[in-house]
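Below are structures written as structure tokens.
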Structure P
Amino acid sequence: MQKGLSTWKAILAIFLGIAILVFAQGTSGLVKLLPLPEGIANAIFSCLYVSFTYLLIKLLCNKVLHTTMADCRITKPKVNPYWIACAIILPVGVSAILLSTPGNLVNNHLTVGQISNVVVIALFVVGLGAGVVEEMVFRGVIMRALERRWGKPIAILVPSVIFGLVHAIGANMNILDLLLLFVAGTSVGIMFSLIVYQSGSIWPSAVMHGIWNVMMIGGILDINAEYNADAIFSYELSSDSFFLTGGAFGVEASIIAVCGYISVVFLILFLLKRKSKQ
């Protein structure tokens, strides 16, 4: 991406990036109209979702922003085992703390077919699909465009705020719910952004994002304020604490999760500081 990227092109990158996400999701979703088993349809949907997004972002980079995918840190997939370990430790730690609070664990005794569908959705739809696509859009093209126009602080903050606001679309929330979601969404967005800067690639953040989604919202073990009959295991929190349950959005916006995001942010800042000294 050329230096001195104009303001209108930086803003255009934001709108086109989100438009690509929506268009790719809607187009890929057409596969679900075919007479296919649900699990197969979901797996194909996710692969198409990632592929369409990649191709459209490549077109955006080449024709509008006049840059390369590599410049937007969308490189060949490669992840340091360190980030894989961190990606596992974060949701495991948050889940362990939530499970240590009073609640009721239920095994829903789903059929083999139902369990298969839950696992496919967890791995492909919310893991591979959402994790990779959202990182290519927010931490790839949008963050890089803003970085070239206004510098790293704006490039980290703005996509993180947008990332949080996008997750509020269509949700039935009050002001307090929205505030908590805004704090959580911005915190996790900053975490993903810093991971990209530290690693030089979107893939570690995509792995972190994907594994978090699989474990926290994939439906294998659902931890929330309300019982979930569609999950393989459901842990219904007994607490009425808004900060523990995350309000209407769920435990991803809980104070436990936010503390987890912030802990990783401080870890990355330490690594960046050590790297700069070297």
Structure Q
Amino acid sequence: MSISLANADHSERPSAIFLRSIHGPKWGYAIYRTNYDPALEAAWTHTLHTIRAHIFTSIEEELHEPLSWMHISAADRWRIRYDPSLCPLVDPAPVDAVKARMELVIHDDAERYDGLSVEDVRDSFYALCTGDPNAPSVVELFANPQILSVETRAGLPVSANVCLIVDGEVLRAISQDLRNEYGEGPFVKAIERLPCLGPDYEGWFKVALTYLWKLVMRAAANTEGLDLVLPPKRHTTGERPIWNGSWPIDLRLEAAGIYPEDMAEIEEAEARGE
């Protein structure tokens, strides 16, 4: 028996929600390359291709996993789970529209960007977003919280909340498809334009390539600062996890006061039958 999507709310599709939220003809990321080692030139080309491919794959997920957004009856949902062939095809038009409007604004001038620090990149990104040479600098805003945030310029084709930085670590992680000891990665580094700096947050973080599409929406909706939603640094490594939108299990356990060494003791006790 076929199942109709006539009663499904297509306005709640991720692509439809996103298209309603953007205010210009384009969306995407400003990407700053800060490593120009000739040995990593091929890695740079591969990195750009991989970033774009991961974003497109993430956008297309709603076509392959419609149950993640469809509002249908419990009976129909159960039938589709039992027999996926019953799931009707989903109109690809909104997904195609989101993909067509995606743009990566690349900054790869070695004379300007080679070896820039996070702070330097943030300054450049801030200037790109405001387009006003007389606007207060990032340093001035940090030093004088009473200054109101400067408006971003109209028609900005990229996120005004975060930009991406590709340094040597990122080039190697993506070109070699590297994961850390927790299986997280590969990643690119994201820098907030106006972060809430603190002892545990330097205003940037590593983000999984698989999360770049959702990060645009998350950053735009989070007006209080991403420091409030990012997972903290790990007890074991002192580094923040590569963010994929959720806290990894080991950090959830740490938040509950359970550390890896405790888990080892528990597992040993279970093995002894205690």
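Nothing in this text is a laboratory measurement; each read-out follows from the coordinates by a stated rule. Only a predicted model underlies this, so the values are computations on that prediction, with no experimental measurement involved. Cβ atoms are built from the backbone, for glycine too; each structure is taken alone.
Remarks
- Structures P, Q, by distance in nm of label points 7 Å out along Cα→Cβ at positions 94 and 254: label with the highest value: Q
- Structure (P, Q) behind the derived value 6, 23, 22, 18, 12, 9, 7, 3 of P(r) over Cα pairs in 5 Å bins from 0, in percent, for residues 38-77 alone: P
- If FRET efficiency 1/(1 + (r/R0)^6) of positions 62 and 150 (r between Cβ atoms, R0 = 30 Å, to 0.05) is computed and equals 0.30, the structure in P, Q: Q
- Which of P, Q leads on Rg/Rh (Cα atoms, Kirkwood Rh), for residues 110-229 alone, largest value: P
- helix-only ellipticity at 222 nm (-39500 (n - 2.57) for each DSSP H run of 4 or more, over all residues; to 500) from the coordinates reads -19500; which among P, Q: P
- Among candidates P, Q, the computation of distance in nm of label points 7 Å out along Cα→Cβ at positions 30 and 182 that gave 3.8 used structure P.
- Answer label among P, Q for the case where Kirkwood radius over Cα pairs in Å, for residues 126-165 alone, calculated from the coordinates, equals 10.2: P
- Structure (P, Q) behind the derived value -0.53, -0.77, -1.20 of log10 I(q)/I(0) by the Debye sum over Cα atoms at q = 0.09, 0.11, 0.15 Å⁻¹: Q
- Which entry (P, Q) yields the derived value 18.6, 55 for Rg and Dmax of the Cα atoms in Å, for residues 54-173 alone: P
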